[in-house]
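What follows are several structures.
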Structure I
Amino acid sequence: MSDHSHVEIKPETFDYKHVGGKFLLLSAVGGLTLLACFAYGFFFDSRQFAFSYLFGFYFFFTICMGGLFWQLVHHGFDAEWSTVLRRQLENIASLLLILGILFIPLFFVREELWKWMKMGPGEDALLDGKSAYLNQPFFWIRCVFYFVFFAVASYLLKRNSVRQDIDGDTKYTIRNRRVTFISLPLFAIALSFAAVDYLMGLDFHWYSTMWGVYIFAGTALSSLCVLVLIITALRSAGYLRDVVTVEHYHIMGKLMFAFTVFWAYITFSQYMLIWYANIPEETIWFLQRNTASWWYLNIALVIGHFFVPFLLLMPYSNKRRPAFLCGVAVWILFMHLLDLYVMVLPVLHRTGVSVHFMDFLCPLAIGCILAAVFLKRLGDTGLFPSKDPRIEPSVQLKN
């Protein structure tokens, strides 16, 4: 519920003096580590580079996709409460264009990742049966479609939102609603098929009809955690203190709790259905990850990705404590990273866990580059949509 009495809301713009040397540091670390990753892949071990890079890339891909998802939810449901938070979701989603560029290195190691790409007709009966979908021309057409759609949708939503900051015209709200109604079904299709192409495609013998929903659960949850961290960092720097309150944290905490449960439900449902059917083409994925040292990481996911945040987020008061919520958000992001590690790396290390320094270097490089771009753009627009017609009820939010 909200109190709709009139209040004066002053726009806020990020001052780059708060960035200091952070932008230069992030740019330097990101650029140097990325070059180191490329050099290692070119001169020493292209296969290890390919899997480590995909692991790091997809982690940040899910976060940015989540930023787009929460925008679509906001506009699709005409939500009031999230209006003051929406600009940071727009900033997160706008990084999808940068991720499209960072995807390019995977083209050069494609046959190291997706072995079906170097197999010809007649070599594998299962691949022959899936060749209408698993063929290189169609694969790359899909890749182009994904990133063009992601970039265009995020650009239009942010452009209309920023333009509304000038005159407050409600036509921009209506335009974004139209963009949302077109984008929502395309988002669901693109997210699901990208998950099939980039992750399930690592082992074309295996398939799961719940894979897209499973990836979506982690996408929505991880992006929400990043939003909590960004909002808290801005408030710590003196911004958003008059517009973002404990009421907003309470709702974000409730959503984190809900999607923690949703992730566990989808994870268990996928496992239970595959275990019950006991079809070799389906069980191969779990058999590999439930044997040798991979089993310990799976157990860590069950405990760390569900039970720990579930118990921490259950109390009412915990969801209204920004510092505590940030701690839980960092933990969930670490578990999401581990989840993706268990998805990708067992294809390379089939006999057990074999942690490589590239597994740290690749996510670090991609993360630093994205963080540098995020900081560089942060002051280009207001920190929240100050003239959105829903801004007052959002600021006066009461749970």
Structure II
Amino acid sequence: MSIVRSERVAAVLLLLAAALGLVAANSPIGAALMALQDSHLAIPGTPVDLTVGHWISDGLLAVFFFVVAVELKNELSVGQLNSVAKAVRPAIAALGGVIVPALIYVAVTAGSGYGGGWPIPTATDIAFALGVLAVFGRGIPSRLRIFILALAILDDIVAILIIALFFTKDPNLLYLAAAVVGVALFALLSRLLGSRMRPLVAIAMVLVALLTWFLVYESGVHATIAGVALGLAMLRRPGMHARHALEPISNGLILPLFAFSAALVTVPQVSIGDLKAPFWGILIALPVGKLVGITLGGWISSFVGRKGSRPQLTFQGLVTAGALGGVGFTVSLLMNELAFARHPEVADEGTLAVLLGSVVSIIVSGILVARLAAYYRRLRRLRRDAELRLAGS
């Protein structure tokens, strides 16, 4: 299972699953797969009745968001975001990486009636970005990886807030209040995991988590928010143990399955000129908007704080981080489903745009990361040679 924890393996699995979904959808078995995806699975005795596709995006993906939330809490507590000074630069860069892509999308789609898709190009896939960095970044200083990690985590916070605020309509406050009680009970139970009743407590936590997910789903808030709330509420140390246990499942099963399901779309049989505005908005905003926004935000943040306390990241490093931020995949695909739920023909084009925009970002960021890594390896070699010459003289 340890191989599935690798950032490289997780990124490769995600890319292969998305490619397989796209190929399968446009093959002779495509119609059968889509029919299966749209078939309903209900839980007897409950009002929960979801399609297979929604069980993946609303149910299984909540586990992924739980893992992300646990990592976020750890970073906020003892990691790279545990102080304002540490968080301010990636926070400003992340904000730029949200604002600029959204503005580009709005500008491209102005007057089309599809302006509501602006959140789609604002998300960064943390697993894929770190995967590209792991594949091509041998020799990259740890400060760049830390910056990317902090940037992507903050980006996830924004994505979570967008889902909660913009894709929730007429929430049922009674169910929502009951879900809050469930989250509080989950947090309390996590404090008892060190006791002798650990197995019973663990079972109780799973049951409370499932009940909380059900209450959030019934409240009208997107069900993945339950995973976020539970991850943030859980005590940090047992939360990290849970994250360690769930990471192989998330990387090896849930994310590839979601990527396959989300990419299960038929390539539109239209000319390039007939593609709708959202396709072009996403395709441009994801790679270009992220690169420009993160680079600009990172540059602006260099003037914030005391000079000695600022993280040393070169302009080339910021551009590389911006290119990595354009790898949208998981959260962008989810945003696309939510934004165009009532426009399936646009949603299909949006999915293709997310995949193509992410591939462009992977290629660009891969080249930039490889060049930057080669520069730092050469720099280390020159320093080592200089030290040997000094030692020998």
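Every read-out reported here was derived from the displayed coordinates using simple, explicitly stated rules and does not represent laboratory data. Since we're looking at a predicted model, the values are computed, not measured. Cβ atoms are built from the backbone, for glycine too; each structure is taken alone.
For structures I, II, which has the highest computed value of relative contact order in percent (Cα under 8 Å, 6 or more apart)?
Working: I: 38; II: 30.
Checked I, II; max of relative contact order in percent (Cα under 8 Å, 6 or more apart) sits with I.
Any idea which of I, II comes out highest on FRET efficiency 1/(1 + (r/R0)^6) of positions 51 and 283 (r between Cβ atoms, R0 = 25 Å, to 0.05)?
I
If we compute distance in nm of label points 7 Å out along Cα→Cβ at positions 19 and 291 for structures I, II, which one ends up with the highest value? Walk me through the numbers before you get to the answer.
Details: I: 5.1; II: 2.2.
Max of distance in nm of label points 7 Å out along Cα→Cβ at positions 19 and 291: I.
Between I, II, which one scores greatest on distance in nm of label points 7 Å out along Cα→Cβ at positions 67 and 99?
II
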